[in-house]
Structure P
Amino acid sequence: MMVEVLYLLIFAGVLFFTGVTLFGVMLSIGVSFLFILAFGMFAMFIKMLPWLLVIMLGIWLLKKFAH
């Protein structure tokens, strides 16, 4: 739900500044897609952060006690 609202706000904001033309609509779709893609990757990073920390700890322990 929040992602859709964010997409609509970005789309409307870019459309407000570029105007309602074919170029403006295409630019709004492109910019909105890029922002949603970036926010999605950030959210996935936050979601996977505990597992990444466990993997980093495991590698550190393996390197420390393997020799």
Structure Q
Amino acid sequence: MLYPSIDELMNKADSKYSLVVLAAKRARKLLEGQDAQLIPFSSKNVGVALEEISNDLLSSPERVGKK
């Protein structure tokens, strides 16, 4: 089983598209040298970004203020 699972990640974003965009933007920042906000399991930037989203360290701007 992959971590984090797509089902878990879909609870954090409005759509698969917004999830991909958020993860890609964060992965780019990690590639440019920003530090990860957690101790990652993954060695790849996209995996680290998805872990951060899964742990509520990142959220999409569309979901801010929504319940």
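Nothing in this text is a laboratory measurement; each read-out follows from the coordinates by a stated rule. Please read all numbers here as calculations on a predicted model, not as lab measurements. Cβ atoms are built from the backbone, for glycine too; each structure is taken alone.
Points worth noting:
- For 16.2 (mean count of other Cβ atoms within 10 Å over residues 18-25, calculated) the corresponding structure among P, Q: Q
- Answer label among P, Q for the case where helix-only ellipticity at 222 nm (-39500 (n - 2.57) for each DSSP H run of 4 or more, over all residues; to 500), calculated from the coordinates, equals -13500: Q
- Entry that produces 1.04 once Cα Rg over 2.2 N^0.38 Å is calculated, selected from P, Q: Q
- Value 41, calculated as relative contact order in percent (Cα under 8 Å, 6 or more apart), assigned to which of P, Q: Q
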